[in-house]
Structure I
Amino acid sequence: MLDLLIRNATLPDGRAGIDIAIRGGRIAEVAAGIDAPARDTLALDGWLVTPPFVDPHFHLDSTLSAGRPRNNRSGTLLEGIEIWADLVPTLTPEDVKGRARELCHWSIARGCLAIRSHVDVTDDSLMAVDALIELREELAPWIDLQLVAFPQNGYYRYRNSPDNIVRALDRGVDVVGGIPHFERTTDDGARSVKVLCETAAERGLLVDLHCDETDDPNSRHVETLARETERLGLQGRVVGSHLSSMHSMDNAYVGKLLPLIAEAEMTAIANPLINISLQGRNDTYPKRRGMTRVKEMVATGIPVALGHDCVMDPWYGLGSHDMLEVAHMAAHVGHMTGVEEMRALFAGVTTTAAAALHLDGYGLEPGCHADLVVLQARDPVEAIRLRATRLHVLRRGAVIARTAPESVSLDLGGAHRTVDFLAPQSAAE
C-alpha cells in the first residue's frame, strides 16, 4: 500500500504523464501508469513537479531586520556592514530565532526546503550561532538548515575570529566560511583562504567563502581558493560565493581563471538580486551589473548555483525568499534567456544548489526523500517566467503548504473569461 500516489505530473526533464509513488516518506517509483493502491491520491493535470528549491547562500541571523538601527542610505555593502556592527550588540537569542523562524516559514511556503546560512562569528558570545543551531533542530522536520561559520569582520582583521570559528565548528556549525577580500591586505586575504581551507580539510568539512564581493578587478582570491582546493584534495567540497569582481576583470585573465575553477571542481554561487543592488554603486555610466560571469561559467562546465543572500536586512530591504525570483533576475542580468540557459538557472536553484550543499536523498529518483514542489507551470522555463505559484509543497511525502491556483477573471463588456497567464499549449511544445 502506497502512502500517496501523485498522478499525471510533468518533470523538469520534460517527461509528461508521469506518476510518482510515495511510501514511508520516500519515492518508491516514478513511471507512467503506476497501478497500485494508495491511501491518498493527488491528481495534477500535467503540472510541473520538481525537487524542492534550495537557497545555497543566505544570512538568517540578519534577515527581517531592515531599518534597525537605521536604513542603508547609500545602498552599499560597506554601509550594510557598518549597520550590522551597530545592530549586533542589541540582539537577543529570541530576536534572532524569531526573525529566522519567520523567514523559514516564508521559505517553506515558497517551496524552498533547504537553506545554507552564513552566521556571523565575530560576536564573541556566539549567541547567533547557538540560536540558529537550536532553530536548525526545531525546524528539522520541515526544512534543512546548514550553517556556515562566517567571520563578517574578517579572519585576521578581527582578532578573535580564528578562535571563534573553531568554537563555532566545535558547537556543530557545518561549513567553514570566510571573507578574504575584506582583510586589510591582499596577503592577509590569501593567508586566510589557506588557513580556512586547512581547517576544513582537517575536520572533513565543506568550504564556502564570500570571495571577491567587490567591483575591484584586482580582487582575485578565487584564484587562491582554487589552488588551495587542489592542494588539499578538497575537490567537490568548495564553494566560491559572489565572485563579483569577475564582472570587472578583463577577458584575458578570466580566460585563465575559469579553467582553474573547473579543474578544482569548485561550485560558484551568484546572488543576482543582491549583487546587482550592492555593486556598481560608485559608477556613473556605464554602470556595471555586479553579478559574476554566470553565463561563461555555465558554458565552461562549472556548476553555478544561485542564492537569495538577503531578505529585508541592512544590505537589502526587499525580497520574500522566492528562489524563482532569483532565477528570473539571473536570466535578465546574465543575458541568459536561451531555453537551455534558463534550464541551467532553474537547476541553479534546485539540483545544482542541492549538490553544493551535499544534501542527502535529494531528487526525483526512487529512494530519494519525497520532498517535492508542485508548480503551476508546464516546464522550468515557464516556472521562471511566471515565478509560478507553488500549488503543493511536500516534505517526506506529506503536504505541508498549499496555494490556490492563480487566475484572473475578466469582465469585458459582459464577455467573461479567465486568464491564467500560461503559454498556449502549442507554444509550450
Structure II
Amino acid sequence: MSEKTVSLCPVCLRRLPAKRAEESGNIYLIKECPEHGEFRTILWRGSPSMDAWMRPEENTPPKAPEAEPRLGCPYDCGLCTDHLQAACCVLIEVTGRCSLGCPLCFADAGGAGEDISIEEFDELLAYLKEQSPDSPFNLQLSGGEPAEHPEIAELVRRAKKAGFSHVQLNTNGLRLARDPGFAAALGEAGLSSVFLQFDGTADAVYTALRGRPLLKEKCAAIESCAAAGLPVVLTMALVPGVNTGDIGPTLQYAFDRMPTVRGIHFLPVGHMGRRVGAPSDALRFTLPELIRALAVQSGYRMAISDFLPITSGSCMCAFHGNFLVEPDGRIISVTEPGGACCPCKRDAIASARAYLARRWGSAYVENGDGWDMFLKNTEERGFSVTAMAFMDAWNFDVARLRKCRFQVAARDHRLIPFCAYYVTSETGERLYGV
C-alpha cells in the first residue's frame, strides 16, 4: 500500500506532499520538508488492517461554503468550496478561562481569558442557522472550561430557543462537583448532555494528565448529573504508559453508573496545544490498538467486529459501537453497519446529527430507526462506545481534513475543521485559534 496525500511540516506548518505507506502490517505517514527534513509517523498499528477497515463513504458537502481555495488546504478555512463534508457537531468556545492547567490541553487554555458575550453568542447562533437551515448542527459548548462562563446556563437556554435541539457541555466537571445546583440549572435550561472529561479510575492518571488528583471530583460530578437527570458521556484521553491499561476498569465504572452514563468517547492523544515538541511513535495509540484493547480489557465481552468506522467523513477518523449491557454483566452488540452515518431517509450528515443527539442526549425521537427503538425499549441498558483520532502536525492528512465533520465556529463567523483550528507546530505556532 502506498497512497499519496498532502500534509504539513510540523516545524514550519508548510504544505508538503506526503504518502501513506505500509510496512510490516503498519501504516506510516512519510513526508519531507526541504528545510527541516524527513518526518515519519505511525498512523495505523496492526489489525484490523486499514484495507479491511475502510468502507464506502457518504459525504454531504456544506450547504453554504464561504471561501474559495487560494493557498490550498488547510490554509483557506472556512469552509472553502473544496471541503467535502458538512458539520455534524460544531464546537463553540464560550470562554478562554479554565479552572485547571492541564499538562494535556489541545486548546492551551489558561486561568484568564475572554468570555463570549450574550450578543456575540446570539450572532454566532444566527450565523450557524444560516449555514444549515434545514438540519441544525449539534452544538458543543467548550472553552477553556465553559462552566467558568458566568452565564453558561443562559447560553444553553438561548441555543435551545434558537432551534439547536442537541446542546452539549464539554466540561472538566469541577463546578458540577462543588455545586449540585449547577446541574439542575443546566437541566432546566435544556442542556442535552454532559461530555465529562474522565481519564481513568486512578488519581495517578489525573495527576499525570491534569496536574492533580481529581477522581473524587469526577465521581461527584456524575452524582450531581444523576440527581438532575442529565445524561453523561465520559471522554477519556488516552496516553500510552499513563492510562491505556485502564480502559477496561473505566468501562466497568461507566456500566456501574448507567443509565446516567450513556457511553464513553475515547480520544487517543494528539500532540497539539500544550503538548509541544516532537512525539515519538511510542506516544501514539492508534485506532486499531484501541479496538483490540477494548476487546481484551472487556474480557472479550466486546469483539473487534463490534466496532465500525464512521462513513459520513473519513473512516480513518472515528468509530462507533452500540451495546446492550445486561444485569448479569453480558454485553450484547447491537452495532449496525453504517451506524451514525447510515443515509436512511435523509442525507448522511443529517442522519448523523440526529443519531448522535439520540445516542448521547436525554430525548429519543421515534422515527422507526432500529437504534431509536432499541433505546426506547431498553433505556436503562443501552451504551455507546465511540472514538475520534484527532490529527496533529505530524500525522496531518489533508485528505482526511477535507472530510471533517467536527468543526469549530470561529468568532469571526467561519467554520474551521477541528484539527486545522487547533493544529500547532513543534514550538506552538498555530494556523488558527488563539
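Quick notes on this one:
- Given -10000 for helix-only ellipticity at 222 nm (-39500 (n - 2.57) for each DSSP H run of 4 or more, over all residues; to 500), calculated: source structure among I, II: I
- Entry that produces 3.8 once distance in nm of label points 7 Å out along Cα→Cβ at positions 67 and 155 is calculated, selected from I, II: I
- Between structures I, II, the calculation of Rg/Rh (Cα atoms, Kirkwood Rh) yields its largest number for I.
- Computed 0.95 for FRET efficiency 1/(1 + (r/R0)^6) of positions 11 and 307 (r between Cβ atoms, R0 = 41 Å, to 0.05) - originating structure among I, II: I
Bear in mind these aren't lab numbers, they're just calculated from the coordinates by the rules spelled out. It should be emphasised that the depicted structure is a prediction, and the values quoted were computed from it without experimental measurement. Cβ atoms are built from the backbone, for glycine too; each structure is taken alone.
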